[in-house]
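Trainee: Down below are the structures I want you to see.
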Structure 1
Amino acid sequence: MKLPLALALPALFTSLALAGSPTAIDRQAVVARHNPQLSAIDYGAPLTVGNGGFAFTVDITGLQSFGQAYHQNAIPLETLARWCWVSEQNTEGYTLADASVEFLQPNGKTILLPSRGTSTEAGLWLRRNPRLHPLGQLSLVWDDAPSGQLAESDIQSPQQSLDLWQGVITSRFQLAGQPVTIVTACDAETDTIAVKIDSPLVAQGKLHARLDFPKGHDPAVKNTPGLDWSAPESHRTTLLGSRTINREVESTRYFATCSNEFQQVDTHSFLIGKAPNPQKPNASSQQSFTLRYAPFADDAPSYQTALSRCQSRWERFWSTGAAVDFAGSANPLAEKLEKRMILSRYLTAAQSVAPIPPQESGLTCNTWYGKHHTEMTWWNIGHFIPWGKSEYAEINLSWFLDNLPNARLLAESRGLRGARWSKMTGPDMRESPGGNPMIFWNQPHPIHLSHMLWKQSGSDETLRRYADLVLETADCLATMLHFDEERGEYLLGPPLWIAQEIHDQATSQNPSFELAYWRWALQIAQEWREALSLPRHPDWDHAIAHMPELPQTHGMYVALESHPDTWDNIDSRHDHPQMLMPLGFLPETDYVDRDTMHATLDGVIAHWDWEAKIWGWDYPMIAMTATRLGRPAEAIEILLRDGPNNVYNANGHCPQGSDRVRRSANQSRPEIAVYLPANGSFLSTLALMIVGWEGCQTEHPGFPKDGSWTIKAEGLSPLL
């Protein structure tokens, strides 16, 4: 098959960008200048090591010695793997039908949807199960402390750093005047933590590591639940030999294997490598070990093997794919922008690369019971493609390929063709009750992401690999529309919960962003049919030709046709300003009028409620629209604005929950401690601002041409 010329453009565009660079970027220098450095306990900045599907988050000691304090104040300290899920017994035999309600559709027919998420016992059980299960908590034990438990005041002169280039945390401090150095890393090939403790206290037999296993999380808490240490009799921890622990929680079983010996000190607690006779002469001041988690029992790699594989993985990550350097920029925002870029790339690569797509808090802590929200898929993984890490996006997309049979069954159950994707789901794609089944904008994402991959690779293999995913997702898109004979147009919804999640789901109809996304995605799917030597689908063409105009009032686009009060009612101007997404998140088409979108952007900047609840991905999304409209000064200002939910901590995380929201709830910590869609959307937007999109003729279209920006870019691909 001969590929269209457009498919070769990304590689050509990148080559031109590289040709314009006088010298290659010193990638290690760019990364190293943003290594997180901590000299005091910072509850909002625990550091994480991870391999994409497994992660370990530490406090100032390099382990998880102050877990309760970190959870109470900001970000918990947890060990999470994307494969470890637990489900309570469904003794009542709950099904989605037990949490469902009938909704009237425009065609006069009713549809049964599981919308009762918290008002019924069935809905609660189905939302909470299955849920991501926390693994063990690894702490530092000092024999001279009461019960061996360190106090924060014991840690003197702390200095902690994360070497981003190698993915290794080094923590230095003093205990009672004695130096302690702890090195922490994560194996790239197995879900293994590698730890080295170096101190005279080790030689004295007074400093050890302890592994404790919680029951799980509190299932009554949806976001950032604490570890549950109650009811030790409700779960089982069994030492097999001296180096392997068998864990059983409900029907879930997994193993923890150590390169050193365990010494059991309580039902669910173990010391690691404690010498039975610590006063032996010439004792070493170093103790190193690895701790491996897996759904099966297997040996733990050596410390040096795990460390070496960790370092190699991160050196390879930074050395290949894309890189950007803002050194030499006179603009005072350049350092902030570059730091956010580097830390966002690290966090997403460490936590968002697994065959089960990431939850919104990655592998730092649990939100929404660990389930992933498929409408966040594009924000979570789309950035990997323009940044030259398409293989990371494809690992995540494998979940969609594997779950095509389940998506077909869901579509059939709702009277639709093709494959319908659940919104909030765990490994099995079973819907979670609540407003989730009314979310629509998750549906086109597999088409969007597959098309990005195909455009970047230009290969028949990519086309064939994702063909069924694209075509069956599109067929469902077409049948989710209802043709109104009187209007001669298609209607989308009700029931429908638009991306701006503040409108009545039972009456919402024809939202601006979803209409634009439907039309664009169906056009893309037709291109795929033609590339596959298939005829264009007549139903899809009919839908494309008969989509209603995007709703507007006062010369500006509004959120949706059925509630066109966006600009007349302040209560309609908060949450996601989705009326900007048809030009920004989506490429320019004849469906969107540029002048109207200019006015809409003006309206959002001037009249949106920026203090109530605007999310971390909204700032980059708005900057996308400003960039495509040729308004780079506003794009930069909004992208980096220090507003609610757009403040990034020293570790690169962007907590959600404005100060006003926290104060009203009398909370010391944010509503959502970690929110990786903010990092992912930032990276996608930055790529758009630097290299543009297909057909873009402007160099660095998201940056003002005022002489204050110096930008080197290598390997970036344009967006669609």
Structure 2
Amino acid sequence: MKKAVIILFFLIAFSCSHAQDMQQITEQQLENLTDADQAETEDDSYLQELDQFRKYPLDLNRADESELKELRILTDLQIGSLISYRKLLGKLVSIYELQSVPSWDIFTIRKILPFVTISSPVSALQGIGGRLKGGENSLMVRYSRILERSAGFDHSTPGTKYLGSPHRLFFRYRYTYRNLLQYGFLGDKDAGEQFFRGAQKMGFDFYSFHFFARKIGSIQSLALGDFTVNMGQGLIQWQGLAFGKSAAVMGVKRQSTILRPYNSAGEYNFHRGAGITVQKNNVEATAFVSLKKISANFASDTIDNNEFFTSFLMSGYNRTPSEIQDRNNLPQTSFGGNVTYRRDNWHVGINGIYFHFSRPIQKRDELYNLYAISGNNWSNLSIDYSYTYKNFHFFGEAAVDKDFDKAMVNGVLISADRRVDLSIVQRSISPKFQSVNGNAFTENTYPTNENGLYAGISIRPGPYLRLDAYGDLYRFPWLKYLVDAPSYGKDFLVQLTYFPAKQVELYSRFRSESKQGNKQNNTTVTNYLVFLPRQSWRTQISYKIDAAITLRSRVEIMWYDKNNAGKENGFLSFFDVIYKPMMKPFAANMRLQYFETDGYNSRLYAFENDVLYSYSIPLFYGKGYRYYFNFNYDISKRLSLWVRWAQTIYSNATSVGTGLDKIQGNRRSEIKIESRILF
């Protein structure tokens, strides 16, 4: 009876609250990731997985820890609280009962609702044979191109040119049986690459195949073809999508199953071979092996007549003779595994990975490369752990490389109150520590040469108000690129999110970051360091006029080095109209944007809606306008079409871009067409 009263209370409370799309946080995380990496990721696996969970929601009454982690929305505290709640009070009676689960707040529930259910799914114990029929086949084809002709396609002038056409082509076939089995293959041709001629006589420049099954008896995961491997907290190996610092202050822990399927267009960050995860009682073991060719820059020692490579090439572009010469010219063999012992509230795991290259790596002779990876092989070992005690969740990883150089990341998530959450992450990583595919929660792109302490807090003083803030202090004990001495920095963010009415979401964010770097335009013999501060203030509001129309607007201001000679300012503002009528076969959205910055250092980013399983996060600097229009039409239940048009117009500019991508004129226009058929 008491449980029924609680459920009824929360049903009433939830029905009076306002449904809100929490995707805004994910968009901010992707913007921050693009800014940090200076490039957009081509890994769309996360978007595919969310779409699959929409079709086949995860049953919260049956899902175990690993399945809940696959959503990549919940923290370990929330996962542990749900499992404990089920053990104590039994299965959930209603989805709205989630509000009575400790550590679960209204913001998390709104974000997770589209992907979960409390109904009974198809048995996860069904064998491979039964899964090979009754699933969904899909074929997706995408075409895009920049309409203006860039210098790389202008063969009337001398010099290096792109050998292929300006068309970009992508296709993907995929079979999925709920969340238990998927397989498929894809092909990708970038603009400028040849197609069924020259170096690409087999058609597409990149092909990928994958077969991935989950929960076949004691086999938790089985991967064949292309897959990713994610271990611990990313010190030695993490290939999946991973976010850094953002307003999602409780999202500081790396969470994923070790093996995941890979079927995206990116040509570098995956393994090609076989992997398996087996579980017996409290012990889980994973093993994998991979053999693939990667692209690398080669050089030679004319004295010793030896060949070596100086860097990996990760862009996947094979458009010019030099890029084609470097394409897939380095065979790489890798293998590794994990053994994890898990109990109700803690786990400990041992991870290892080994790489062998057909030729040795030797970075360029620069001081900041003094401790870089070298030789024909590399290896790493680590121990990762987690422990939950009441409302505290501790986690971390300690690692060494083949030279026994050390790295460590430790953190804690704290649910101090139903309205207050805290996160703390400490990292201590030697300048000598190196890993080939590391991706931890660090200021640096790769986990090396860093000591730091991060602290975040999330406060929910009321059902319609949320305050998120973090501070991060870090130090780099050794030199870095364009930083010719040991350095340090600090990063702070405060964001207030407010829901004043059911149809409105408003957030305002201020971020301040200051780190040391070489003084720009230095005229002295020796470089010296100065602080290069960046501050930005963003305010964004979304207003839902009715069930079909949503309006969204953003204003953002950037200040770079504002008190010194190299100061720059930036400004960006956009207005969106999103039209998605219920029970109609079509939808559309559009944006009108203005931007003005003094230079590249005051650049700004803005997430853009795109065609299915795609998004754009272009950078903006200079002065100009941008607009885009997306249209989706479901021709039938099985056939859908997407069209996108986008154009940037630069004020007082005579050219756009640089090098082979330079366009004469002040406009850059892109068209994208995509279709998908289900069968």
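Any read-out appearing in this document is the output of simple, stated calculations on the displayed coordinates, not a laboratory observation. Since the structure is predicted, the reported quantities are computational estimates derived from the model, not experimental observations. Cβ atoms are built from the backbone, for glycine too; each structure is taken alone.
Trainee: Looking at FRET efficiency 1/(1 + (r/R0)^6) of positions 399 and 639 (r between Cβ atoms, R0 = 41 Å, to 0.05), point out which structure of 1, 2 has the largest value.
Mentor: The maximum falls on structure 1.
Trainee: Once mean count of other Cβ atoms within 10 Å over residues 343-350 is calculated for all of 1, 2, which comes out largest?
Mentor: Max of mean count of other Cβ atoms within 10 Å over residues 343-350: 1.
Trainee: Figure out for me which of the structures 1, 2 the number 82, 55, 54 belongs to, where Cα extents along the principal axes in Å was derived from the coordinates.
Mentor: 2
Trainee: Continuing with the same structure: Rank structures 1, 2 by mean count of other Cβ atoms within 10 Å over residues 159-166 and report only the one at the top, that is, the highest.
Mentor: Largest value of mean count of other Cβ atoms within 10 Å over residues 159-166: 1.
Trainee: From which structure (1, 2) was helix-only ellipticity at 222 nm (-39500 (n - 2.57) for each DSSP H run of 4 or more, over all residues; to 500) calculated, if the value obtained is -9000?
Mentor: 1
Trainee: Quick check for you: by relative contact order in percent (Cα under 8 Å, 6 or more apart), which of 1, 2 is greatest?
Mentor: With respect to relative contact order in percent (Cα under 8 Å, 6 or more apart), the highest-scoring structure among 1, 2 is 1.
Trainee: Next question, about the same structure. Of the structures labelled 1, 2, which one yields 4.6 when distance in nm of label points 7 Å out along Cα→Cβ at positions 207 and 479 is computed from its coordinates?
Mentor: Only structure 2 yields this read-out.
Trainee: Ok, one more. Matching task: 4.0 is the computed value of distance in nm of label points 7 Å out along Cα→Cβ at positions 71 and 487. Pick the structure from 1, 2.
Mentor: Matching structure: 2.
Trainee: Given structures 1, 2, which gives the highest value for FRET efficiency 1/(1 + (r/R0)^6) of positions 47 and 559 (r between Cβ atoms, R0 = 35 Å, to 0.05)?
Mentor: Biggest value here belongs to 2.
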